[in-house]
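Listed next: structures, encoded as structure tokens.
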Structure I
């Protein structure tokens, strides 16, 4: 995979995520957004809040790298992306196609749906995804193989920038699919009553 092509593809996928959230969830009531298919499962708003918590951490770290660029570059250099074991493991763990279920670390576990304000959560989600899309345009001036960011597991475990971007998008798509399944189950639940 080449960095510039990957950055463009990730921006396209982020635009699709933003459009899906706008089309699928923006017109839903707070009650619908908080509905849970089962007590141990997350509601739509909890899925989005989990993404806000996890991605805010990574986006902040990426923003710090981008801010250090200083002078505006004129032409980004392309490079072939190389994943290490950390990137491969984290990408596998969040891949939407993988059925593996891992518990969310405590710091990114959402509060109860009843404690969340849906409009705020959706607004934060849209802002974070837009910021990530904008950061991708600037981050092409960084070395995606050499530059690393801290993971949620601490400063001792870092992920390459290219892997971080791929992991963030896969994680977003995984939980967006989860939220869409909750919406579909809500429709089935309503019809069965």
Structure II
């Protein structure tokens, strides 16, 4: 399987690199990173001050030439009535998207003076490492949907539904045994 990562907007190199590494690790697939794309015109909803996730999926499908294609953006995304989404994919589809916007919350940012990170009471890990783990998990999760995996009831499985970053933090980067058997 070949997965194309389609960066949309200004996506940091480390985000592209980590997403690529996670996909290779979990799915043993080939990964390419395409040229950066502009944010889709017309995707912005002024009333919500967010972008429609579906427009990014369409862009990934048009731009990527892999078996599966995933857009990565720093923009804040929504889908229908949900306040926000970390990502979106259609089951057995070719395209998907993740947003890093809400994967880095206020408590995970370094102090404004460049000093130590703010202690959120949940983790003593470096905020950059927490953010990287979240990105990796969400990329693996959305590509999992494109290869036919639904949400898993095992909250440690990367395919579990995670509406908050704390739930993303609980899950592992890998598929549980049941999900792994479904993709073999």
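From I, II, which structure was helix-only ellipticity at 222 nm (-39500 (n - 2.57) for each DSSP H run of 4 or more, over all residues; to 500) = -10000 calculated on? Attributed to the structure labelled II.
If mean projected area of the Cα convex hull in nm², for residues 45-124 alone is calculated from each of I, II, which structure is the one that comes out at 8.1? It traces back to I.
Identify which of structures I, II gives the largest calculated value of distance in nm of label points 7 Å out along Cα→Cβ at positions 77 and 133.
I
Largest in relative contact order in percent (Cα under 8 Å, 6 or more apart) among the labelled structures I, II is structure I.
Taken together, the values in this text are just the output of simple stated rules run on the coordinates, not laboratory data. Owing to the predicted nature of the structure, the values given are computational and were not obtained by experimental measurement. Cβ atoms are built from the backbone, for glycine too; each structure is taken alone.
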